[in-house]
1. Comparing volume of the Cα convex hull per residue in Å³ across structures P, Q, which is largest?
2. Quick check on the output: -12500 is helix-only ellipticity at 222 nm (-39500 (n - 2.57) for each DSSP H run of 4 or more, over all residues; to 500), derived from one of P, Q. Which one produced it?
3. Quick one: distance in nm of label points 7 Å out along Cα→Cβ at positions 50 and 66 came out at 3.0 when computed from one of P, Q, so which one is it?
4. Figure out for me which of the structures P, Q the number 14.6 belongs to, where mean count of other Cβ atoms within 10 Å over residues 42-49 was derived from the coordinates.
5. Match the computed value 16.5 of mean count of other Cβ atoms within 10 Å over residues 10-17 to one of the structures P, Q, and report its label.
6. Computing volume of the Cα convex hull per residue in Å³, for residues 18-73 alone gives 92 for which of P, Q?
Structure P
Amino acid sequence: MKEKGEWFLGGCLAGVVVLMYVFSCLGCATTKCPPCVPEQEVVTIEVPVLSCPVPAQLPPLSYPEWPKPPQIVTEGARKGFYADTAATQKAREKILLDRIGVLEGQLNQYRGEDTPH
């Protein structure tokens, strides 16, 4: 059987541990957090920019007009209308492809490239 002194020492240690736990919980519960103040920081990054010449002005696009449908619909008039529509479509596509080629050429000049991709 244990002596009274051992029981007393064990009780004191257990009491100290419980008191430390209670004080640590009370300390965290009563401590206030500092107020949150957002900070703003301005960062300036200087990037060198090469000067480029002003690109040449391109003429405005001018498309051929779409053909008008025939007033009197016959087999020949309808075929002619569809043929004219197809020719107009091809002419418009060629104009746009030429314009794309010119714009790619200008872009390649800015890049310093001689050959198109």
Structure Q
Amino acid sequence: MSRDYPDQLEADFQQFYNLDIAEVPRARAARLLAQLPSESRVFRTMRPELNWGWQETLLNKMWYDLELLVWSKTEDATKKHPRYKPMPYVPDFLKLNAKESREYEAHDLDDIKSILTKPRV
């Protein structure tokens, strides 16, 4: 960590422990590093998804719902193929690979009927 994120680590030790990391023995620094909170600079740099807590996620959802509500009162919303429907904002670190996240199979109505009529074991 001290090699990859020296500035963040120094700032975190100063903020959370009021210590100069250069004066802390390595073994103690390692123990203190493991106890840094998730809102520390080091962990947020390593894992950008930690930058979004439940407040940011909820605010993002509320903003999208508000945009959708306002858009639903427009003439574009009444069209069969609307052109300006708002899209939700999803940060890059929350986007999943579509192939990896797929756990569903596409079926038409006949497939579903045949699956449902099979004897259950």
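Nothing in this text is a laboratory measurement; each read-out follows from the coordinates by a stated rule. Remember, predicted model here, so these are calculated numbers, not experimental data. Cβ atoms are built from the backbone, for glycine too; each structure is taken alone.
1. Details: P: 556; Q: 232.
When volume of the Cα convex hull per residue in Å³ is computed for each of P, Q, structure P gives the biggest number.
2. Structure of origin is Q.
3. Q
4. Q
5. Numbers: P: 10.1; Q: 16.5.
Answer for the origin of the read-out: Q.
6. Working: P: 413; Q: 92.
Among P, Q, the structure yielding 92 for volume of the Cα convex hull per residue in Å³, for residues 18-73 alone is Q.
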